[in-house]
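Below, each structure is written out as structure tokens.
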Structure 1
Amino acid sequence: MAKARWILLLCLLLATPALAAIGDPAERLQDPTLEARAEALGRELRCMVCQNQSIEDSDADLARDLRRIVREKITAGASDEQVMRFVHDRYGDFVLLRPPVRAATIILWAMPAIALGGGMLMILAMRRRAAARAAMEPAALSAEERARLDRLARDG
């Protein structure tokens, strides 16, 4: 019975992000074409609270506000480019899930390669240390050397 409760709790926790995507029905646009555009644009914009989610997937208040702004701009007749430019001008590169490649954002684009290279360097350093430790350990005595050592210890 306790296992079933844990499974139910896990399912509810995993379903929470899906509820955020549904959002408040009052926020959704009546025109399915405009709503699809708003959702597509929302998937390109980062929730600045959650940081790893788009505003369409986030339930944060700021994401809700950004969804509302996107829908207002679309309803007012703005093109996708105009909406993205408005949000970008207001919040900067960080709001874009795919920021433009330029000097200020190159670290964002290079970070996966930097992390991978750093991990590989750590693995190489650990292997070298292990090899150095293995080289420093004394070799096992042969049977002849063991017998000689025993004789020396007895004769003393």
Structure 2
Amino acid sequence: MALKDNFTLLICLLFTLGGTLFVLISWRGWSSTGRIIKTGVQTQGVVVELARRPRKPGETLTPNSVAPVVLFVTEKGEQRRYYSSLYTAIPSFAVGQAVDLWYLPDEPEKATLQGGDAWILPVAFGIFGAAMCLIGYPWLFGIIRQYLRS
């Protein structure tokens, strides 16, 4: 096998394995969120803060992205805070705004907000992973077919 063929196979494998990994991460996030919505308790909370995205290593400017921090009360009367991981440059929520969310009764730290918070990351990872797989797998099967013929 020539160096060019090895490089082509490496890139092909990166597409197939990377795409598969993104699809699996997407499926895991989607099923986790779905489980919270299906088996969890729906309640209302109040946005008490818009938390700024933490700085990344080497970043000098203060990030503009914010995510809501929601205060809610469980069925047991415990106050809990839910920290969304969906940071946006244009805030989707305002402090004091009432929002719907679901949480697991036995694990109230596992919660999700209604709307984009619940589905945006799994969908983005799924689309990206599917695109990589649609490129990588046919390419890989073509390489295997070509190898078997020779």
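Every number in this text was worked out from the coordinates using simple rules, so none of it is lab data. These numbers come from a predicted model, not from an experiment. Cβ atoms are built from the backbone, for glycine too; each structure is taken alone.
Supply the structure label, taken from 1, 2, corresponding to mean projected area of the Cα convex hull in nm² with the calculated value 12.8.
Working: 1: 20.8; 2: 12.8.
Source structure: 2.
Among 1, 2, considering only mean count of other Cβ atoms within 10 Å over residues 37-44, which has the greatest calculated value? Could you put the intermediate results ahead of the total?
Values: 1: 19.0; 2: 13.6.
Comparing 1, 2, the top value of mean count of other Cβ atoms within 10 Å over residues 37-44 belongs to 1.
Relative contact order in percent (Cα under 8 Å, 6 or more apart) computed as 16: which structure among 1, 2?
Attributed to the structure labelled 1.
Suppose helix-only ellipticity at 222 nm (-39500 (n - 2.57) for each DSSP H run of 4 or more, over all residues; to 500) works out to -22000; of 1, 2, which structure was it derived from?
This value belongs to structure 1.
Among the shown structures 1, 2, from which was the value 0.70 of FRET efficiency 1/(1 + (r/R0)^6) of positions 77 and 125 (r between Cβ atoms, R0 = 41 Å, to 0.05) calculated? Show your work: numbers first, answer last.
On the way: 1: 0.10; 2: 0.70.
Attributed to the structure labelled 2.
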